[in-house]
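What follows is calculated from the coordinates using simple rules that are stated; it is not laboratory data. This one's a predicted model, so the numbers in the text were calculated from it and none came from an experiment. Cβ atoms are built from the backbone, for glycine too; each structure is taken alone.
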Structure 1
Amino acid sequence: MDWISDHWLAGVLFVGYTLVLFYHAHVGRKRSRSLDDYYVGGRNMGGFVVGVSFFATFASTNTYIGNAGKGYEYGVPWLLTALVMVVFTYLSWTFVAPRLRRFASHFDALTLPDYLASRFVSERPVLRVAAAAVIVFSSILYLVAIFKGAGNLFQQFLQVRYEVAVAIVLLIVVFYTSVGGFVSVVRTDVLQGILMVIGSVTIFYFVTDAAGGITVLPELENLPGGAHLFDWNAGIPLVVLLGIALSGSLKLLVDPRQLSRFYALRDDRSVNVGLWVALCGIGLIMFCLFPIGLYAHFLLDGVTDTDLIVPMLVNDRSVFPLWVGDFLIIAMLAAAMSSMDSVLLVAASVLYKDLVEVASPVARPLAWTRGGVVGLAALSALAALKPPGDIIQITIFSGSLYAVCFFPALLFGLHWRRGSATAVLASMALGVFVLIGWLLLGWGAYVHEVFPGLLVSCVTYLLVARLTIDAIQRWPDTTD
């Protein structure tokens with residue numbers, strides 16, 4: 001009863017927020033009459049809603065909690081990752097979105113493996129199945145990270161067990177995602193995106209104010225152990241930091257949950273609108289949240305788990321008034337769900353469309369896809385009870401895996417006529433081999449594994465594409 005009397009505003013916001021999610025699920029269910037509707041919203045969405053969905057999907061608990069926490073550990077150099085993410089958002093909407101929208105529509109592709117199998121013709125479904133396996137595995141990893149962030153958040157705020165917090169998020173997300181599909185996800189993302197922008201600005205304002213203002217940062221050097229926070233090679237070697245920034249940002253170009261937004265765009269004008277909406281949203285959120293860890297040095301001592309920094313600050317009444325903290329909990333919940341629903345939908349779509357259907361088409365594909373949402377969510381939540389690393393470690397590896405597997409096929413495949421299924425498979429296999437081998441050998445401490453993995457993947461694709469003859473069989477006449 002004491003918790004309810006103290007946090008009644010959070011309770012009201014949470015109930016209202018949940019009811020809106022359920023309403024969006026109802027609307028999505030009515031509009032999802034086919035796989036095309038359920039997977040990509042009938043390819044008839046405007047640039048504003050897709051642009052908001054794009055940045056809301058990308059910015060999740062790894063931004064609010066993981067990246068903000070890493071600023072505490074690595075200092076000012078960590079802000080470089082925010083800048084790289086803004087740059088890659090621009091690249092994604094200019095070099096990927098226009099052509100991928102047209103190509104996917106031309107091939108009637110609903111998933112990334114579906115598109116790859118159409119663009120790079122292969123008599124056997126090996127490419128489709130291999131790409132699907134990578135997506136399902138990486139999606140589970142990413143979901144584990146989001147569940148961990150949401151669990152830490154609710155554990156601190158609700159004073160409940162971590163397992164209970166994970167279960168609460170699981171039940172809500174599974175319901176509205178499985179019922180409403182893409183329409184529900186995007187409509188919900190618009191609400192979540194607005195909450196995330198307001199929440200980011202609010203966190204920045206109150207934390208900097210509590211720390212002594214924006215101009216207090218130079219005083220970090222005078223704190224015990226604070227000198228390394230301004231050294232580009234102290235907290236983390238610059239080459240490793242660049243690798244982390246690259247692997248995290250490459251997801252904006254190759255992550256299927258981001259790419260699925262482009263499939264849904266109505267026309268080229270929508271692409272132009274979406275570009276500026278996504279760019280402004282990403283920039284505002286990243287540059288408000290990434291410095292939080294720096295200011296936290298003036299407010300917290302002896303933090304060992306950086307994933308707990310933001311939850312600890314939100315619960316500190318000397319930093320945030322009670323009502324502000326309650327609002328921020330809902331905003332961060334929105335951040336978690338805006339990524340979780342998209343990852344779940346993409347993974348479940350791939351699971352049915354590119355694995356189940358390829359093996360043996362079944363009746364009621366929508367029911368199978370909805371079942372996939374439930375199963376993948378439950379599996380990820382279970383794995384999140386004992387996660388294999390912190391939020392950033394998990395998401396960075398997921399991003400690196402997507403980069404080495406899909407960057408050559410997507411970027412070269414959209415802008416170069418040559419290419420083949422053999423080239424894509426070879427680049428995926430060797431890229432993953434180098435990526436994992438680099439990690440196992442421990443060389444990631446000197447050069448981040450995404451650099452050698454991506455280099456080998458790209459070179460392999462280019463060489464094999466020139467040697468194989470099935471290179472220009474499916475090049476749609478839809479490009480400018």
Structure 2
Amino acid sequence: METSGGVIFSAPTSYALPSCDASESGLEHKLLEYQAILDNASLGITFTRRRTFLHCNQRFSEMFGWESNELVGQPANLTYPSQAAYDRWLRMAAPVLRSGRRLDTEVQMARRDGSIFWCRMLGRLIDPRDASKGAIFITEDITERKEAAEAQHQLLLEYQAMLDNASLGVTFTRKRRFLHCNRRFSEMFGWTSEELMDQPTHVLYSSPEAYEELVQTARPILASGRRLDLEVQMKRRDGTLFWCRVLAKSIDSSDPGKGAIYLTEDITERRGAQEALRRAHDELELRVQERTAELARANEMLQAEIKERQLAEERIRYLAHHDALTGLPNRRLLQDRLGQALEMARRQRHLVAVQYVDLDCFKPINDRLGHHVGDLLLQAVAARLRGLLRAVDTVARVGGDEFVIVLPEMHEEDAAAETAQKVLAALSQPYDIDGHRMVVTPSIGVSLYPRDAHTAERLLTAADCAMYYAKGQGRGNWQIFREGMRVPG
């Protein structure tokens with residue numbers, strides 16, 4: 001009897017066939033019973049002879065994409081990716097099968113549509129002394145298992161080593177009684193196969209309460225047609241308890257009276273390994289926590305240093321593009337902002353206005369009242385300019401008492417003139433600086449893109465010329481650049 005993953009299959013030699021005087025109906029019933037077991041197995045089961053399929057159950061046909069019975073009479077290499085792959089498998093499998101041992105291997109196989117998938121295959125010759133009598137194979141699609149997370153790879157290898165060397169017990173039960181069981185199952189529990197026949201299934205459980213708990217868990221799963229898969233403590237004939245993995249599936253989920261197939265695997269060693277792994281994990285977790293606390297303290301210091309360096313770098317970047325006294329953009333950032341404004345104006349066909357602002361008579365104030373008062377005055381002027389402008393506008397300090405205003409997204413020239421008038425009016429209001437009341441007027445020159453120039457440098461030059469022209473007109477006024485304006489001197 002060969003089993004895997006909740007499936008039972010019994011070769012004809014596992015049980016005594018009906019005697020010659022058995023009725024035909026009894027024989028037919030027995031054959032139907034075997035057929036039911038095969039057709040409802042959750043793994044693929046095949047019988048081959050001379051490398052040809054003589055029988056395959058429904059699961060095997062479905063697994064490989066064939067209709068029922070289409071594979072009968074087909075060569076066995078039809079389910080392999082290539083003839084070379086099949087030949088390699090034969091070279092590996094033949095010595096195992098002919099020695100009378102059970103074949104248990106994982107191999108890549110091919111569906112009808114050519115797609116490749118991984119299978120676990122268990123097989124054994126009907127008669128190792130005469131290979132011509134054929135062989136029984138059980139095939140399970142293990143693609144998902146092969147694609148399991150790499151983090152569990154080492155643990156899976158340990159489990160696989162145990163599973164590859166474990167025998168599986170298979171039983172067929174009906175109305176909570178054993179009707180069939182393979183040799184491994186009976187050996188696992190310390191009974192003979194004959195002794196277990198017609199025994200109530202509760203004899204293998206630790207207590208009536210444990211058995212009823214299993215029944216309550218299994219009943220809805222089996223009734224829904226799903227496969228039961230759980231781990232439970234079971235009892236040998238001598239009363240000792242051990243851990244088993246139990247997989248089961250109903251023959252017909254709509255009729256529980258037809259029975260179910262159970263596969264039982266001794267997982268006592270695996271449970272011990274899991275417990276050892278848990279203990280090791282707990283010890284490692286403790287060490288990790290201790291080390292983590294140390295690293296956290298070191299990380300806090302490192303983060304503080306990083307934060308301090310980041311602030312310093314941000315300050316350096318800020319100072320590289322801003323005037324240290326007023327906080328306004330400097331000439332470098334002005335060039336970048338003006339370039340961006342011109343590029344957008346070219347795409348969207350907008351106007352750009354540039355205003356060059358120079359404070360009238362700033363030097364005498366600086367000389368008479370001192371640089372401290374002069375610096376405070378420049379900061380007050382910068383504050384007034386920021387308060388006048390839109391979010392998209394830019395005001396920059398480009399010299400001692402010189403400021404440049406960039407006005408993008410202008411729709412008409414009159415708007416530039418209005419803004420210049422507002423700037424003139426705002427800056428001409430009295431200032432109260434460090435106990436001194438003073439009035440400082442600006443001279444403002446205005447240039448327009450694209451009317452006056454098409455580049456940032458030429459626009460600034462044009463606005464500068466207009467500013468000097470405003471000073472020549474008596475200061476305290478604004479002028480829009482026109483052809484013929486020239487810088488004095």
Structure 3
Amino acid sequence: MSSVEDLLNRCRSAGQEHVLAHWDTLRPDQQASLLAQLNDLDFDLLATLQGLVREVAPIPRAHSFVPPAVFPLRRDEAQQVEAAAAAVEGARLQAEGKVGFVLVAGGQGSRLGYDGPKGCFEVGPLSGRTLFGWHAARLLAGRARYGGGGPWYIMTSATNDAATRAFFEEQSFFGMQAEDVFFFTQRMLPALDLEGRILLSGPDSLFLAPNGHGGTLDALASSGALDHAAACGVELFSYFQVDSPVARPTDPMFLGLHARAEAQMSSKVVRKRSADEKVGVLGLADGVLGCIEYSDLPSDLRTATDSDGDLLFHAGNIANHVINVDFVKQLTANGLDLPWHLARKTMQVFDIDGCVRACDGVKFETFIFDALGLSQNSVTLEVDRRTEFSPVKNAEGSDSPQSSRADLADTFAEWVLAAGGELPSPGPAGSSIVEVDPRVAESQEEFLDRWPLQAEDLGGGHLYS
């Protein structure tokens with residue numbers, strides 16, 4: 001850790017001496033807090049970000065857009081053969097412990113009216129299983145199914161790291177070995193004003209914001225998780241986000257398709273509900289694969305259809321990826337090799353006069369999907385939305401706890417009907433509530449293979465656990 005005097009001099013040399021304007025009025029603990037934030041500050045990166053703020057050149061816009069090659073949900077005979085071979089390969093990779101699992105879980109549940117890490121939010125239709133619990137159960141199911149599995153890497157934030165770790169300890173790591181769970185924290189970056197000066201949120205606090213989901217790669221490297229993975233023999237990361245309980249990180253077909261294609265980074269996508277659905281789609285912009293934001297795709301292309309009447313640009317991004325460990329090393333060898341995205345906002349900041357005021361400033365983010373354009377090969381796999389992407393983002397309506405629970409229960413009810421089983425009486429919403437523990441089955445095919453199964457009648461529905 002740098003000395004106090006060294007940090008103070010570096011601030012002055014960088015033209016950031018204003019962050020010390022209240023130094024003499026701070027208590028010792030406040031001084032220590034400010035010094036800790038300054039000690040974490042990468043002054044070389046700060047200089048780069050200052051240059052971006054001051055740059056007046058317009059952001060370049062792509063001129064051509066092409067939909068990606070998609071391994072489709074509806075497959076012809078040759079694709080079915082390839083899918084079967086890929087599933088065998090993906091199972092082998094997991095059995096040999098060559099797949100590590102990276103969960104992005106830095107968010108809070110405040111938008112859901114929940115005070116705590118979003119991963120601690122309960123979403124099980126009957127069990128009340130938390131988001132973390134769903135993901136843990138799927139990883140445990142994969143270990144049992146394939147006879148092995150790599151470590152679980154969980155990226156937290158400065159806001160929820162301590163609470164997340166405590167929750168895992170309270171839950172006895174959901175039945176996993178503590179040494180198989182590696183927590184690491186996302187880097188925070190200071191917001192800058194339009195002159196490139198660091199903004200403050202208090203007399204002893206820089207105005208800090210997460211560096212975007214692309215920062216997961218940087219955090220894997222800086223935390224030692226990348227070295228840990230290599231030492232454990234992990235070759236691939238299965239990357240997924242905390243808010244969707246139906247995400248399938250141990251999907252053998254996806255892992256196998258990626259490996260057989262000798263890809264460096266691959267993606268799962270879901271078909272857009274309509275041309276007007278405001279989600280990013282995977283595609284090539286000026287020949288470079290990435291995620292094309294809704295607002296960047298011309299309206300005539302958003303609505304364009306193929307000969308079957310399907311949207312040309314239908315590959316909705318769901319932030320589920322497979323990424324090679326060596327590719328992450330390549331991207332982070334000399335600092336994170338991803339473009340910076342600037343978000344200009346009006347923020348409430350603390351000024352040198354000791355007042356809180358509105359100030360126009362800039363936050364900085366990197367996006368993990370920008371790495372797709374640097375990948376030599378990539379697989380884009382289409383999956384079913386309801387069974388693989390039902391996120392909990394909003395308090396009500398679509399992508400809410402209610403819609404996610406309904407997707408879970410409806411999917412499981414279909415499995416029971418396909419097996420010839422009986423559903424429980426409909427609940428208040430008019431549908432039968434069924435829940436299946438991922439350790440019992442993670443797909444309809446697996447559920448049918450294990451039938452008949454005994455359900456626990458919980459009064460409000462049937463739980464298969």
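The table for this structure:
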{"read-out": "Structure (1, 2, 3) behind the derived value 31.4 of Kirkwood radius over Cα pairs in Å", "value": "2"}
{"read-out": "Comparison of 1, 2, 3 by distance in nm of label points 7 Å out along Cα→Cβ at positions 96 and 416 - largest value held by", "value": "2"}
{"read-out": "Mean projected area of the Cα convex hull in nm², for residues 328-407 alone - structure with the largest value, from 1, 2, 3", "value": "3"}
{"read-out": "Structures 1, 2, 3, by relative contact order in percent (Cα under 8 Å, 6 or more apart): label with the highest value", "value": "1"}
{"read-out": "Structure responsible for -23000, with helix-only ellipticity at 222 nm (-39500 (n - 2.57) for each DSSP H run of 4 or more, over all residues; to 500) calculated and labels 1, 2, 3 on offer", "value": "1"}
